[in-house]
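Participant: Before anything else, here is the set of structures, which you'll find just below.
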Structure I
Amino acid sequence: MRPSPKALATAALILGSTATGLAQTIFTYGKKPVSKEEFLRAYNKNNTAEQTSDKAYRDYLELYTRFKLKVQAAYDQRLDTLPAQLAELTGFRNQVVDNYMNDEGSVSVLVKEAGERMKKDIHVAHIFVAVDEHASTEEKNKAEEKIRSIYQRLKNGEDFSQLALQTSEDPAVKTNKGDIGYITSLVLPYVMESAVYATPPGKFSEPVQSNIGFHIFKNLGERPAIGKVTVAQILLGYPPEATAQQRAASRRKADSLMVVLSNGADFRELALLYSTDNTTYQAGGEIMEFGVGRYAPAFEQAAFALSKDNEISPVIETDYGYHIIKRIKRSPVPDDLNDKAFQESLRNQVLQSDRMNVARKILYDKIKKDILYKEAANVPMTKVIAFGDSLLHMRSATSLELKESTPLFSIRDKNYTVSNWKEFLESMMRLDNMRNLPVSQLYDVFKERTAFDFYRDHLEDYNPEFAYQLHEFKEGNLLFEIMQRKIWDVASADSTALQRYYDSHKDKYWWEASAEAVIFTANSQAAAEEVRKKIEADPKAWKTISENSNGSLQADSGRFELGQIPVFERTNFTDGLITANVKNELDNTITFAYIIKVYRDRSPRSFTDARGFIVNDYQAMLEEKWINELKKKYPVKIKEQVVASLPK
């Protein structure tokens with residue numbers, strides 16, 4: 001449905017509009033209001049404390065008013081129109097827009113449904129009648145008649161497995177009699193999975209149509225879900241047409257490997273040497289974690305039968321050959337389906353599955369209402385299809401009644417015409433997977449794609465969350481740009497002003513107890529010890545030693561206050577001291593220092609020594625002066641009653 005006026009007003013306030021009455025204003029700068037909602041959103045994003053306080057709100061209120069004033073200064077200078085700013089905003093938009101092109105309500109329902117279904121595994125039998133989705137109507141009708149006949153025979157009491165053997169067009173039916181083993185959620189295509197999970201134990205489903213044909217499923221039984229397993233395998237494969245002698249030779253080799261494994265041989269090495277599975281042998285036979293329904297039932301049964309990690313199965317046979325399986329890890333379905341990691345993994349699986357077609361259809365219906373999609377009146381669909389059919393088959397469409405300027409539908413106030421339909425068809429003719437679709441289906445694709453493209457291009461108008469994220473990124477970039485121009489570059493480049501500032505504030509810049517030193521950071525304990533020995537032998541050669549370390553060492557030389565030098569425990573600094581190693585827990589690097597000369601007395605810093613501090617202080621002074629100017633231009637007025645209502 002269309003956004004309500006209240007929702008749109010809230011979004012506008014978030015974006016700094018002048019709308020009033022629908023949201024509380026916490027402060028104004030000039031005539032521009034900032035809503036309580038906007039302030040709280042920014043505060044909660046940047047404040048990590050579990051509890052808040054009036055002081056915390058006041059401090060952040062000062063920061064946020066300064067932020068809004070600076071950004072307004074950027075707008076005043078039209079920095080938002082700079083090509084670099086526009087390009088960065090467009091790049092960011094393209095990067096995040098797809099995250100908002102789902103109907104989150106539908107996705108949540110699908111995720112919850114998949115999670116609930118994952119609680120159990122279902123033993124499934126299957127009868128299949130093949131017919132391609134692009135087949136002729138006659139072929140489709142023939143396939144449907146066949147599956148309906150099979151369904152009636154099942155209803156009359158005939159045995160499912162015998163009917164599968166007699167009628168199913170699944171190539172595996174000769175060996176499995178239609179029994180495809182256990183499945184769980186997110187294994188089969190969604191339409192098939194839904195049919196299976198809707199069928200009670202011992203019962204069979206009505207015929208189900210997919211893009212490859214018609215299906216009837218039987219629920220042979222259910223069990224609590226057994227989760228997933230990670231295994232490695234050694235496959236001694238043979239081709240489908242292998243002779244009995246070839247199969248026997250593979251079996252003998254498998255039995256020999258079992259003997260070697262029982263005597264302690266390394267499974268990984270044997271897989272590398274002997275496994276014929278080209279997709280896994282180089283990884284020591286390891287297969288990505290899987291659940292039921294992914295592989296041949298015999299293989300899965302053997303894998304899940306292993307009771308502990310590193311246990312090895314007996315030799316088992318499938319249509320691919322003989323397998324020896326080693327369990328690496330078992331992952332049961334979590335007791336708490338709301339577990340954050342499980343939910344995140346499940347959501348990603350759902351987003352990549354075909355069940356998203358359901359969510360896309362719901363979103364499409366919503367989008368059409370939001371964007372005011374409207375079909376043109378008095379344009380018969382037969383003429384639209386005839387036009388497309390003529391174009392696709394290289395026949396002249398000029399004799400048809402439709403002109404290229406004829407409107408087909410509108411979005412907001414923009415008409416989409418036969419000319420747009422023609423351009424779409426011409427682009428589809430170059431795509432093998434599209435040009436053979438029926439023209440009526442292509443027209444549906446054209447309408448849907450046009451609607452989605454319009455919605456994507458104007459998403460800020462319909463999704464306040466997306467609009468906020470774009471606006472936040474835009475204003476963050478504007479803040480950086482205006483600070484660069486107004487403060488940072490000015491302060492760094494004006495050496496004369498920095499010198500004047502230093503001369504007027506020399507009493508601020510002092511060395512406390514300090515030392516000339518070299519601080520070394522090594523990437524390992526071994527590298528640190530090697531360098532330490534070399535420096536102990538020849539301290540004056542520290543620079544050469546560092547340069548010849550092949551990247552295993554970084555050296556930072558200069559004068560440091562003693563508190564800046566990393567030490568493990570209290571240290572008596574003396575000339576020539578090499579401090580003890582300190583391990584950095586974040587990256588496991590090792591740091592130690594070589595002390596060249598110690599200065600124990602407090603002493604003034606020179607301009608050069610203090611330059612970094614001077615630049616920071618001078619920037620702060622310039623910024624404060626600038627903020628005062630902005631506050632005169634845009635007086636800030638705090639709404640104390642609204643501040644008092646902030647949640648504590």
Structure II
Amino acid sequence: MSRNRTPSEPLILKQCGFTPFLFMRLLGVYFLLSDITIIWAGSKNISARKNWQSFIGLFPIGWMILFYVLLFCGVTLIYYLFSKKRKTFAEIFDPAILVLSVIFFSCAMVWRGGDFFLAVIVGLFSLVFVIYGLSRINPEILNGRDPNGIRSGKRSASRSEAYVILPVAALSVAVLIFLCETALATHRIYGTTTFDMGIFEQMFYSLSHRFNAVTTCERGYALSHFRVHASYILYALVPVYKAFPGAETLIISQAVLVVSGVIPVYLIARKKGFSGTTLFSCCVIYLFSLGILSPCYFHFHENAFLPPLLLWIFYAVEYKKNILFCIMCALTCIVKEDAILFVVCICLYLAFETKGKDRIRVLLTGGTAAAYFLAMSAWLSHSGDGKMMMSSRMHTLMVEENQSALQIVGNILVDPGHALTVVTSEPEAFLILLEMLLPLLLMPFFTKKTHRLFLMVPFFTFNLLFSAAYVYAAQIQYQYAFGTATLLIYLAMININDFDKEKRTVAISAVAVMSVISAVCMVSGNLKQYEEYTNNKATYQGIKACLLKIPKDASVTADDYYLPHLAGRDEIYSLNFENFVMSGSNVVSLQDVHDTDYYVLDMKDNREAQTGELLKSRGYTEYAGYEDYVIVYVKG
């Protein structure tokens with residue numbers, strides 16, 4: 001026999017949101033309470049992950065149940081009060097609580113974790129709830145429209161767009177500040193070395209004073225960096241460096257270049273039809289990409305130009321701006337000789353996407369880029385250091401020593417199986433494969449248009465194929481990820497754009513969430529450099545004051561970590577492990593060193609601490625020092 005129901009009972013349940021959202025609210029309030037406990041415990045320096053036993057001890061289960069009931073009632077009251085006249089509010093309230101609380105919970109769990117597989121597990125866990133929450137919201141609302149296709153709230157298109165632009169701008173500024181502060185701190189605590197910070201600091205000093213790129217610390221003798229790499233794009237930063245000389249300018253410039261890529265991402269996504277939450281998600285995917293953020297912490301590199309340039313190429317394609325397309329392709333070609341592969345692959349992809357004159361145009365552009373690559377490679381091999389660079393990265397693909405790039409391509413075409421064997425020989429290659437593709441939920445592969453896979457060729461080449469001969473290429477924290485990550489992000493965007501409306505909304509949002517969790521896990525740990533500098537600022541400033549005593553016009557041989565802070569001069573050389581002749585743990589002599597005016601030694605390094613007597617025997621005397629960190633010797 002059924003119990004009696006009052007006519008008002010179903011209405012009350014509906015007004016409280018129980019009828020459609022009860023289970024979701026139960027979940028959302030649970031994660032919301034978890035977030036509150038994490039914040040409260042964090043104020044007492046207790047981590048839910050690292051100090052889990054102490055964390056549990058803070059919250060007796062009886063009190064947790066009481067707090068849960070009170071929080072549930074509070075959330076229900078808010079829904080009851082505000083949902084009556086706001087239909088959109090009623091539809092998104094509970095899903096928003098669930099999605100946002102789960103994202104915060106996940107980020108808190110991986111904060112400063114530094115373990116990519118932790119990020120994957122937590123990310124996949126969170127996606128279950130995020131997808132569940134998003135699936136209950138009408139895609140039109142997430143895209144800034146009402147179910148009838150009219151802008152929600154009858155706002156103007158420009159005002160609606162501002163609701164995306166402002167959060168994207170704020171997030172971009174926040175990411176930029178974080179990158180600058182933490183990357184600068186890495187340099188200020190003497191965490192950068194000759195390769196590559198010292199090289200670029202001396203090179204820009206030469207560019208700003210003599211308009212050439214001569215360095216002495218790169219090869220141990222005077223050599224233009226442009227005889228090692230054809231990176232003529234670096235002239236673009238000379239005015240900035242001239243106005244604000246110093247390695248700090250290069251670090252900040254790199255961060256600005258990388259973050260600026262969000263502008264073409266926004267414009268491309270908007271052109272593709274993304275709007276509202278999905279448009280915001282596209283920008284989040286870029287700003288929180290591991291392949292974009294992680295390399296910013298390895299000193300400075302010309303590859304930082306690649307993300308914005310490549311994205312402006314795609315912008316030019318989407319908006320049919322042919323002149324801009326040619327300009328951006330040309331600029332990409334002068335980033336570095338191997339960056340030309342990006343242009344060639346983009347043109348091959350576009351050859352299948354376009355027809356008629358547009359196809360001829362992209363084929364001519366790609367052919368011109370390929371011809372420039374062959375000419376530049378030949379010039380570097382005969383007039384510069386190109387043979388060594390080619391050999392160091394691709395010797396596992398060479399039948400004979402010093403084969404040309406064209407011959408190496410021939411080797412791969414004749415025996416592609418060997419190329420696959422080379423890729424699988426380096427464990428790091430498998431890790432970067434996961435680090436680049438899992439945050440994107442493998443979306444670069446989700447397409448029936450196989451010609452789009454041309455955009456994956458640079459990733460396969462630079463990050464996987466080169467890894468057996470040059471392990472740094474397979475490590476996401478190095479600059480080889482900048483360009484390849486950009487192409488993978490674009491490929492994920494255009495593949496998701498082919499999904500139907502509902503799947504597209506959920507997919508792009510899910511990728512954004514996974515990207516955020518991965519970045520928080522792997523990048524937030526860089527705060528330790530900032531904390532180290534802040535806590536020991538007097539020490540690092542004392543070392544800096546000691547180094548500033550060395551005249552700017554003097555020649556210097558410096559410890560590998562101190563060199564970047566002294567590289568703004570004509571002549572400077574690195575002192576590293578190759579220069580010490582050892583007998584057991586004792587330094588017996590120095591080899592291949594230069595007779596410079598000054599020597600700068602790191603007294604924390606046992607080998608360099610023993611070098612003082614050897615320098616005194618060469619006629620050097622103590623000039624300056626700071627506690628037991630650094631000592632400077634002067635000749636005569």
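Just so it is clear, none of the values below were taken in a lab; they were calculated from the coordinates. If you're wondering where the values come from, they're calculated on a predicted model, not measured in any experiment. Cβ atoms are built from the backbone, for glycine too; each structure is taken alone.
Participant: Can you say which of I, II returns 17.6 when mean count of other Cβ atoms within 10 Å over residues 322-329 is computed? Don't jump to the answer; show the numbers that get you there.
Facilitator: Details: I: 22.0; II: 17.6.
Only one of I, II returns 17.6 for mean count of other Cβ atoms within 10 Å over residues 322-329, namely II.
Participant: Name the one structure among I, II that distance in nm of label points 7 Å out along Cα→Cβ at positions 426 and 546 of 6.5 was derived from.
Facilitator: Details: I: 6.5; II: 3.7.
For distance in nm of label points 7 Å out along Cα→Cβ at positions 426 and 546, the value 6.5 is produced by structure I.
Participant: Just checking, which of I, II has the largest value of FRET efficiency 1/(1 + (r/R0)^6) of positions 130 and 290 (r between Cβ atoms, R0 = 25 Å, to 0.05)?
Facilitator: Numbers: I: 0.40; II: 0.85.
Looking at the calculated values, the largest one is II.
Participant: Which of I, II yields -14500 for helix-only ellipticity at 222 nm (-39500 (n - 2.57) for each DSSP H run of 4 or more, over all residues; to 500), as computed?
Facilitator: I
Participant: Follow-up. From I, II, which structure was log10 I(q)/I(0) by the Debye sum over Cα atoms at q = 0.05 Å⁻¹ = -0.29 calculated on? Don't skip to the end; give the middle numbers.
Facilitator: Details: I: -0.47; II: -0.29.
Answer by label: II.
Participant: Consider the structures I, II: one of them gives 7.5 for distance in nm of label points 7 Å out along Cα→Cβ at positions 194 and 610 as calculated from the coordinates. Say which.
Facilitator: It must be structure I, since only it matches.
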